[in-house]
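What follows is a group of structures, each given as structure tokens.
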Structure 1
Amino acid sequence: MPTERAVLVTIELDRRFSKDGMAWPLQDEAQELRELAASSGCAVAGEVAARRHTPVAGTFLGSGKLEEIAGVARETQAHVVIFNHELSPAQQRNIEDALRVKTIDRTQLILDIFAQRATSQEGKVQVEVAQLRYLLPRLAGKGIMLSRLGGGIGTRGPGEQKLEVDRRRIRHRIARLSDELEKLGRRRLATRARRKETAVPVMALVGYTNAGKSTLLNRLTRADAAARHQLFTTLDPLARRLRLPGGQIVILTDTVGFLHQLPHHLIEAFQATLEEARDAECLLHVVDASHPQASSQIEAVHEVLKTLALHEKPAITILNKRDRVANTDRLTALEHAYRPACAISAKTGEGLEALLALMELTLDNASEIA
């Protein structure tokens, strides 16, 4: 399939309308949308930015801004317009009517990336269920999609198959896939129960997407987990053994990366990877310390952990990519603000000895409390 050309629409809203209460500067929102678009495989043909105090109920944006977007889409011969906010089914329909171009929102874009990244059977089923549940209220009439679906981004299920668009068949498939998820979940629970019987402690890597969790997992365990400069390289649970300096064997698990304003229904859709964190004795919160919104990313992860009732678990803040941080005062401030913390570079190996010692100490403290 040829690469789709996309027009990206970044809107900065008052923080009151942010799902997590955190409003990023427009340029940082735009950069994250670019990274998401690149991860989906589309080419950015044009960009439009806007600032609003409140969204317009029916179209999110005013008619003048929609005309501007339509003009950019025509000039660039774009196949799709991507918004950085979640759109209601009515807003999506009205925007498409105004633009005459397939329009998707941030949630649909993330689901499309998930569909490409999932590799395990459970991961693929979870993605498809989430996609179908998102799609169902966006159907009109007898199975006619609101958007002008010709395929491509926003329409791909796992393995690139085209998503079902008939209401009745969608409901039937969701029910069948949900049954399959239950069976796969029971199998996963049995695996975790066997792991618990061995009394080997589990430490779970969590963090914002692209913070370097998989790179750190590889560096510590000499494994070969996918680690690319892309968002959501880990969707399926990964577990590796690690021997700490004192000889203690632990299991390190990797989890799906979080995003700010990540809809709760997406968090719920990926319980397989997140339940690994639920069983962990300690969370290893990996942070891209070089990112301009590092503090906001940390808080976004904290919000997700609260949603999952994991925020009271023992945790270490791992300030990764220290080799890319020019301002050492900023790094020191982050270390003080989010203790216990350790600054490292998973790429160069800098700071890993101190991290391993801190992991050992945290486990010892956790076992004493238990």
Structure 2
Amino acid sequence: RLSEGVDLPQGGRLTIELNHSGLMKFPQGLDPEKYDNRILAVAYNLSVSGSEPVTIVTKDLNLRIKADVLGIRAEDFYNDKVDYDRLYTGVGEVYLSAQELDRFYKEGRFNYNSHNAVPNQFMLLKSSENPSQSALARYYQGSLLHLSYGEASCWGVKALNKEQKFAFELLLNDQVKVVTLVGRAGTGKTLLALAVGLEKVLEENAYSRLLITRPVIPMGDDLGFLPGTKEEKLRPWMQPIYDNLEFLFRNCSEPFEVLQDLIRKGMLDLEALTYIRGRSIPRQFIICDEAQNLSPHMIKTLITRVGEDTKIVLTGDPEQIDHPYLDASSNGLTYLVERIKNENISGHVVLTKGERSKVAELGGKLL
């Protein structure tokens, strides 16, 4: 019986504690009807009556603070955490001789075996003899390769810095099925993904549909119930996506009407993650924006929806998280980056330079 305790295979015992919930010894003002306070009461009373130390493990920061005030040990759940300060950036450096660099320029590849390099990692090739001589390359299966798409242009969008060139390289390569782009606001991660998605669906016909989704997590207080159809309810959440799409269709006389026509034809779909479970999505180009607001479990749910010949791109900024129980180290985006970086079908880039405006770049750095 759970009330008496059940031994676990890895050690320890699972018990549903029905007693020790009294708040008699607690400071006045703690509402006994609140679940957090009941948890605190159980932990406190067990620590007083028992001989073994008691620790509360929770992702709720407020609960951990209240526990600390009451002298109860509390910890975060560390199993799914990633050290954000050491997050894989997708970029490394390699020093070559001048002759080796010349050979790389001529042949477009250079044999390079390294235990530290991971598939689709980008390398800044530098000359050990001439600091001004350098090149950009992608590591794959024991070779450094010339960038194939670094100078590409999709829907009027070109790479403005080396990180955006790396992003284009991953986005336009159909062999890379999972792409993660991390960067501050204004670095271009969402715009690049949308531009390539439109190129692949409308121009190359490589995929049947561009599916765009993002978590429904508000910044600040929720506005509450929204009237209308599903599309009308989603419009406020998807407005940043509409803004980017209308920018890409800026040369059309009626950008909004063009977007609506693509939606009616089934070539463009904007969907909330709420409706993604249970689906199988073949031959589509999926973009998940604001993926830093997803938990590792939600990321797994999304990734396992990917069907045959589908590519998925996840973008986000782990420094701007609106989910109350996630942070830069525990969100699903950083979790995915670390878990999947050694796979041949995945690629990752951290974009560092803001291109939206000087104001946006300053805001991302200083605020």
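Listing for the model above:
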| quantity | calculated |
| --- | --- |
| Identity of the structure behind 13 (criterion: relative contact order in percent (Cα under 8 Å, 6 or more apart), calculated), options 1, 2 | 1 |
| Of the structures 1, 2, the one that 4.2 was derived from, the read-out being distance in nm of label points 7 Å out along Cα→Cβ at positions 50 and 122 | 1 |
| Test item: distance in nm of label points 7 Å out along Cα→Cβ at positions 2 and 282 calculated as 5.4, pick one of 1, 2 | 1 |
| Answer label among 1, 2 for the case where Cα extents along the principal axes in Å, calculated from the coordinates, equals 77, 57, 42 | 2 |
| Structures 1, 2, by distance in nm of label points 7 Å out along Cα→Cβ at positions 10 and 354: label with the highest value | 2 |
| For -9000 (helix-only ellipticity at 222 nm (-39500 (n - 2.57) for each DSSP H run of 4 or more, over all residues; to 500), calculated) the corresponding structure among 1, 2 | 2 |
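Laboratory data are not the source of any read-out in this text; all were calculated from the coordinates shown. Because the structure is a prediction, the values reported are computed rather than measured. Cβ atoms are built from the backbone, for glycine too; each structure is taken alone.
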